[in-house]
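Presented below are the structures under discussion, each in the form of structure tokens.
Just so it is clear, none of the values below were taken in a lab; they were calculated from the coordinates. All figures in this text were calculated on a predicted structure; none of them were measured in a lab. Cβ atoms are built from the backbone, for glycine too; each structure is taken alone.
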Structure P
Amino acid sequence: MRTSYEYLADGKPVIVSTSWEPYSITSGTLVVLPEGGPYAGMGIVRRMAEIGITVSRAVEQPEPRQASAEEASLLGVQKGALVTHIRRTYYSDKGCPVETADIIVALALCEVVYEIPIGRAGSTD
């Protein structure tokens, strides 16, 4: 299942994202449409939990680069403007990818900031 997103600030796009979820996992369930049905907009962790799948981790790969013509058009910036392309994949506790996304952040319009939770003392997190 492919879903496209546009995140706005002051009514203008600052982030565009395309995500994919395995139809083989969600087909025939109430979570098949990420933005439709009773679990619309609840996020991948909650939606997968509804069908018995535990999401245990996410991997993100940020890469600075220049915007393509299509990305620039979607974000309202010039072709070649600086963006951060983030490739994100969520995995189940069995190691199966359950969602992957290409996220494009216009660096002239917003910044990329990460918060990393720290595990309890003595844990191996």
Structure Q
Amino acid sequence: MQRARRTAELAGFDDPQVTSLLQEVDYGHYEGLTSQQIHELDPDWEVYKDGCPDGESPAQIYARAQAFIQLVARHGDARVIAFAHGHILRAVAVAWIDVDLRVATGLQLDVATLNILRDADRGRVVALWNAS
């Protein structure tokens, strides 16, 4: 959360509202390991398919993303800007368009990018993704 808060400050938002719903995924036993190190232990591992031993399950990740969307909905038509970590933001994007969490695996999300999720004429859309 410190990095997300610092990014918000650098973007000009000095006093952001903090929510645990946007905390990074709980990696459990995998905390501190790189993806490469995890794949050496489990070559087929994917966070959105397998979750993390003694950490969050895919269902918990998705539920948290959905809960964040419900929090945002309380703001009505107001715009909400979120600063968070990659895995939870990818989960929020797929929850926004109401598709299976595993779709998030196919969403590249680089550091310090702009992503826009919005309502459209025919439902929720990902209007912009991974823009620098």
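Quick notes
- Identity of the structure behind 2.1 (criterion: distance in nm of label points 7 Å out along Cα→Cβ at positions 2 and 26, calculated), options P, Q: Q
- For Cα Rg over 2.2 N^0.38 Å computed as 1.19, the structure of P, Q it came from: P
- With helix-only ellipticity at 222 nm (-39500 (n - 2.57) for each DSSP H run of 4 or more, over all residues; to 500) derived as -3500, matching label from P, Q: P
- Looking at distance in nm of label points 7 Å out along Cα→Cβ at positions 42 and 114 over structures P, Q, structure Q comes out largest.
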